[in-house]
1. To test your reading of the models, identify which of I, II gives 1.11 for Cα Rg over 2.2 N^0.38 Å, for residues 140-283 alone when calculated.
2. Taking 25, 22, 19 as the value of semi-axes √(5λ) of the Cα gyration tensor in Å derived from one of the structures shown (I, II), identify that structure.
3. Who wins on mean count of other Cβ atoms within 10 Å over residues 196-203 among I, II, i.e. which is largest?
4. From I, II, which structure was helix-only ellipticity at 222 nm (-39500 (n - 2.57) for each DSSP H run of 4 or more, over all residues; to 500) = -7500 calculated on?
5. Of structures I, II, which gives 22 when relative contact order in percent (Cα under 8 Å, 6 or more apart) is computed from the coordinates?
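Where a number appears in this text, it was derived from the coordinates with a stated rule and is not lab data. Please read all numbers here as calculations on a predicted model, not as lab measurements. Cβ atoms are built from the backbone, for glycine too; each structure is taken alone.
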Structure I
Amino acid sequence: MTNQVMLLDGGMGRELKRMGAPFQQPEWSALALFEGPDFVRRAHAAFIDAGAEIITTNSYAVVPFHIGEERFAARGQELADLAGRLARQAVTESGKKVRVAGSLPPLFGSYRPDLFKPAQAQALLKPLIAGLAPHVDLWLAETQSALAEAREVAIALQGNSKPLWLSFTLHDEHPDPANPKLRSGESVVDAARLAKEIGAATLLFNCSQPEVMGNAIEVARTELKRLGADIKVGCYANAFPPQTEDAEANGNLHDIRADLDPKGYLAFARDWQKRGADIIGGCCGIGPEHIAALRSALR
């Protein structure tokens with residue numbers, strides 16, 4: 001028996017680029033907040049129309065790594081607030097029961113646990129949380145490469161009553177199917193234990209190749225069951241080739257795999273559902289057409 005899955009949205013950055021929104025490095029998806037915020041609202045609306053039951057705020061690139069330290073210091077909270085308002089506006093206009101997840105991104109560059117600076121994390125998380133808080137239904141700490149990143153998010157959210165969803169990015173260059181790992185080298189088993197320890201409502205895996213997701217889902221579910229933890233599990237993969245250890249997500253425009261069209265991505269999603277995924281969506285390169293295919297087949 002397979003689970004009735006909940007559907008997330010897809011990758012905001014590539015969807016904005018495809019729509020013709022202001023888009024360049026290093027700002028990535030944050031540039032649309034500065035120069036074309038209605039593109040963001042329209043992208044959210046497209047994912048909602050496709051069937052997403054949860055959309056994620058366009059706050060992933062609202063960090064100094066992308067917009068610079070001066071702009072973050074001056075406008076970080078304002079931009080996070082705008083990202084939250086645009087997502088909430090899209091939901092309100094749709095008239096549908098769609099939840100908004102507040103994206104809390106990797107603070108010092110994606111895929112790079114070696115660049116993480118825990119002493120600076122709280123100062124960066126505070127304006128993001130303050131800006132997003134009035135607009136979101138839950139928190140999504142996504143593309144976390146190491147357990148230390150997730151722990152800092154949990155500290156920043158102490159006293160906040162909204163659910164915390166943790167999403168880790170997986171090592172996918174030379175994966176070990178029997179022991180899937182985060183990009184830090186820490187195990188998925190340890191990620192599941194941390195999710196229970198900090199009271200996360202959901203454990204996800206994202207921004208990695210679809211080939212590595214199924215094993216991570218199974219390992220996480222097994223460990224959470226052993227722990228007696230009532231935590232949902234799922235994933236949202238990207239459409240990138242395998243990433244090397246010194247790669248940075250959004251560090252440059254990666255090619256999109258031709259085989260991961262809606263039909264190709266759906267084949268992986270069916271497998272994730274059979275392995276026990278409660279929640280499925282898409283990350284970089286996965287658009288509304290992919291989410292529509294998931295809705296038709298999995299819902």
Structure II
Amino acid sequence: MAALLRELLVSDERYRRQWQNFSQRRSSSLHQAAVAKVLALHLWDRGERSDAAVSLPRELKDRVSRALNGTAISVETLTWVIAAFAIDQVDQARLWEAFDGYRDPRGVSRTLLRQRQLARRQRHHTVSLFERYLVTGDRSLLMRSTAHTIQAAEDGVTAYIFNHEPAADWVEVIHGGHLGERLRYGDGLHAVEIVLDHELHQWESTSLEYRTHFRAGTQFPTEVRRPAFARARNIDLAVHFDGAPPRHAWWCVWSDHVDGNPLREAPETIRGASIRRYVPFIEQTVVGFRWEW
């Protein structure tokens with residue numbers, strides 16, 4: 001992680017010239033104090049730190065040092081670096097992949113074998129996703145409840161496209177926006193537009209809460225799937241059975257939103273009446289659960 005970050009800041013002229021503007025040494029050797037000054041200017045410009053905090057570059061120097069020497073780096077620090085140096089999307093992906101591997105290697109990525117066409121170009125990243133499915137005592141799916149934090153990848157993000165099950169009866173937005181256009185795309189996928197309460201600028205985040213409702217006693221699935229295209233972090237999925245739980249359950253990874261059998265699966269412990277799994281990140285994949293009664 002640290003090696004990649006140092007390499008980008010030194011070898012890519014777009015990033016190197018920014019910190020060199022604040023370095024008294026005219027060399028290609030990375031100057032930590034100059035990097036800290038770039039971060040401080042970004043935080044001042046964005047209003048995240050007061051202009052009166054004149055000691056900010058000095059205060060950031062230790063944080064920068066830990067990030068560049070591999071001692072420690074946080075989500076906040078990496079987010080600041082990416083924004084302050086205007087890191088392009090290809091290099092962003094490399095940094096987040098290295099970061100997630102450094103922090104926790106249990107993520108899932110690049111299993112999609114069929115690239116279904118998106119309804120619209122994705123303009124956000126998922127910061128966290130907390131999703132719960134409710135299966136009633138008659139084994140029918142009643143609700144899918146989602147708490148979702150997204151971050152704008154560019155300026156002007158006004159909506160989130162929520163991909164949902166074709167059999168969904170209706171979608172309810174609890175917090176963060178309101179329903180917009182209904183969409184069909186990707187040869188059989190269904191989605192609804194959630195129009196945000198306010199437009200997001202690049203790196204700005206917002207939280208959404210929405211629920212997908214199903215007509216009682218009509219849908220009897222034995223699996224649930226959650227797709228991801230761009231990198232999504234901090235994924236927490238669970239299914240609660242309001243009645244007798246299934247005999248067996250598995251955590252699964254698929255190559256498509258709806259088609260095919262799992263590429264791989266692992267037995268999932270049923271605790272009480274629920275199955276649950278946390279994943280540090282998912283990208284270009286479909287994950288979820290299946291079960292047998």
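1. For Cα Rg over 2.2 N^0.38 Å, for residues 140-283 alone, the value 1.11 is produced by structure II.
2. Of the structures listed, the value fits I.
3. Answer by largest value of mean count of other Cβ atoms within 10 Å over residues 196-203: I.
4. Details: I: -13500; II: -7500.
Of the structures listed, the value fits II.
5. Values: I: 22; II: 18.
It was calculated from structure I.
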